[in-house]
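*Asks:* Right after this note come the structures.
We did not get these values from a lab; they are worked out from the coordinates using the rules stated. Since we're looking at a predicted model, the values are computed, not measured. Cβ atoms are built from the backbone, for glycine too; each structure is taken alone.
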Structure 1
């Protein structure tokens, strides 16, 4: 019983630390012009201004992006230091909803829009999990989703990873419930990060092919929306920005801080040729897609386990990913929880995992050294539990205890 009480006390402490820390860090950011003008919302704001003042076809014009970002920061920006807009054109009308004359107000509005997407994803998970778990388990787990650190970081820096999570949740639920239209729609929404959506969609060519057809149809619709909004020049500009990001030639892509293979190689082999590191990173990305296609083909059915393995493999091999996009790890955590459907003693411990992971990530927030280590430890743990679910018994401190 002592172990269980200590587990409960530690969890309550972690919850309190996170719930108190988040608003403090957010308010500190909003009251520091250096911080809030350094957020990832800058290219969203510039793209919205360009769309309004210069026309939607110009939103990927690097010179215009530099001009509007310079106006915001009131200092000269080198062409290689422009915060390039890496989102597809269909995101801009949504970003326009937050556009005001005041940058800070616009940032808060954009955070609110993305918070609504996070709540939508959480509500979908509630409806999906509601019949399988007790109210206590659901409250602990879903609150952990809302306070998941990568989701919080996405909000505070003005990123749109909440929409990536919304698409991923639709993908997971649709796959498990055999609703191919839902899976395809989820994958299409995930094209807010096309380099992440591609390796998750391609394997469906070899199993559950209807999901791929739905994805292509929904993605084509979004493509038409993008084409209608920004024209051919805008679509071509978006593809050009993807090439700039993939080459690593722009200093703001932040490759050194990425939580993927390229990030690992840059940190541990700082003297290595950047071209060699890129070749290794892109090679791993292509090989991982080949493996996932093979994995799909040899699987008798595609369930949460397959989706979670694909998410984890993609997260480490994709050429461009930062901590805020690790919001996708909600899917493996959900799958781990589903493994405990018949074990209430394990369910409570599995439900608390998002809180423990978030606390570990919060520590990383204050230490670059830990940020280079802890995410990969968590990655290995999640992959270990997904592939070997029998090891979930390690989560329980007793056969009859609970939180």
Structure 2
């Protein structure tokens, strides 16, 4: 059968390991795919840039901080000027090559999947030339950096160029969304004829965790994400203030790290600073900033919500959105990036223009005023999720693609 998988050993690169120690969408993706691949009878190793307790089964992609420090001391002594991002990229690439070469010698793998970040897939391909390398577009810098408010400077352009080189030379490319793939093609002028769109999987729905209208707390708005420009934490706070100013009895539970929001002038605001400057003091006790929360507690938090928000200014393929759908939560979602490929406007979520706090407040008000509509959206979201985002069928499609990649390699060598 065309595309049947001859691969048995698969390496998945991850920012960290294990999943329980890292609040990161790529780590969660790797965890879901590893389990599904193993259930299909394949051997899987994780190669991680950081390993915490419980992740000893992963191979470490070794850091370069010691060598980077030595280089910086040397260049300072001889009078050279070396941009920190250049040094970090060079040593990061060397470490990726060294680490993957050692892994391939100890555990000869057939295929490795690695994200586009820093262009390290080029070095992985050189480290293990007998193995196929699939580049996964988890979040190209030219897309996500802009949403974070990162300045478009020389370091930005170097990173973007390096990732473009890796994408252009990749033998295989997958993308979680059509939006990301088409933006990459346009940015770099690449056809990428063998690239495919395969969505990220989410968790298996748990009947005990499903959202129920009767258990929801009236007026409770829940947001799960970093307080930064990328995730739209400032928009959430602004929308809450608008609702409260209109006389609504609302409360906001904000769960996520405080990374600071960069405003249009370039100023960074921490959550306490933003609260003091943008929220009337009498509303402060109606906002609960929870910080980073354990996944189990997030499940319970969503069950209490009258509405769950997703407010990012841009997204590749957000796991938190999938997790809310898997619980059947009523959703208000920005039309950012791939989000409209995940939710269907007015059927599985109410959608607002990304970056518009006023429109966000209006959509929230609709669901607060019409709890039956909220429940209907949640039911449709869960039904849609079950048909599109479960790990097993997504792993099956991915394995089929891996098989096609290996068949092309084999044909070129004949």
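*Asks:* If mean count of other Cβ atoms within 10 Å over residues 39-46 is calculated from each of 1, 2, which structure is the one that comes out at 23.6?
*Replies:* 1
*Asks:* Moving to a separate point now. Tell me which structure, out of 1, 2, gives 2.0 once distance in nm of label points 7 Å out along Cα→Cβ at positions 279 and 327 is calculated.
*Replies:* The value was obtained from structure 2.
*Asks:* When distance in nm of label points 7 Å out along Cα→Cβ at positions 295 and 383 is calculated, the result is 2.8; to which of the structures 1, 2 does this value belong?
*Replies:* The value was obtained from structure 2.
*Asks:* When you work out distance in nm of label points 7 Å out along Cα→Cβ at positions 95 and 375 for each of the structures 1, 2, which one comes out largest?
*Replies:* Checked 1, 2; max of distance in nm of label points 7 Å out along Cα→Cβ at positions 95 and 375 sits with 2.
*Asks:* To which of 1, 2 does the computed value 21.1 (mean count of other Cβ atoms within 10 Å over residues 143-150) belong?
*Replies:* 1
*Asks:* Separate question: One of 1, 2 was used to calculate helix-only ellipticity at 222 nm (-39500 (n - 2.57) for each DSSP H run of 4 or more, over all residues; to 500), giving -22500; which?
*Replies:* 1
*Asks:* Suppose distance in nm of label points 7 Å out along Cα→Cβ at positions 31 and 351 works out to 3.6; of 1, 2, which structure was it derived from?
*Replies:* 1
*Asks:* Of the structures labelled 1, 2, one was used to calculate volume of the Cα convex hull per residue in Å³, for residues 151-238 alone, giving 163. Name it.
*Replies:* 2
*Asks:* Let me ask something additional. If semi-axes √(5λ) of the Cα gyration tensor in Å comes out at 34, 25, 21 when worked out from the coordinates, which of 1, 2 was used?
*Replies:* 1
*Asks:* Let me ask something additional. State the single structure among 1, 2 that was used to calculate relative contact order in percent (Cα under 8 Å, 6 or more apart), giving 17.
*Replies:* Going label by label, the one that fits is 2.
*Asks:* For mean count of other Cβ atoms within 10 Å over residues 119-126, find whichever of 1, 2 sits highest and give me its label.
*Replies:* 2
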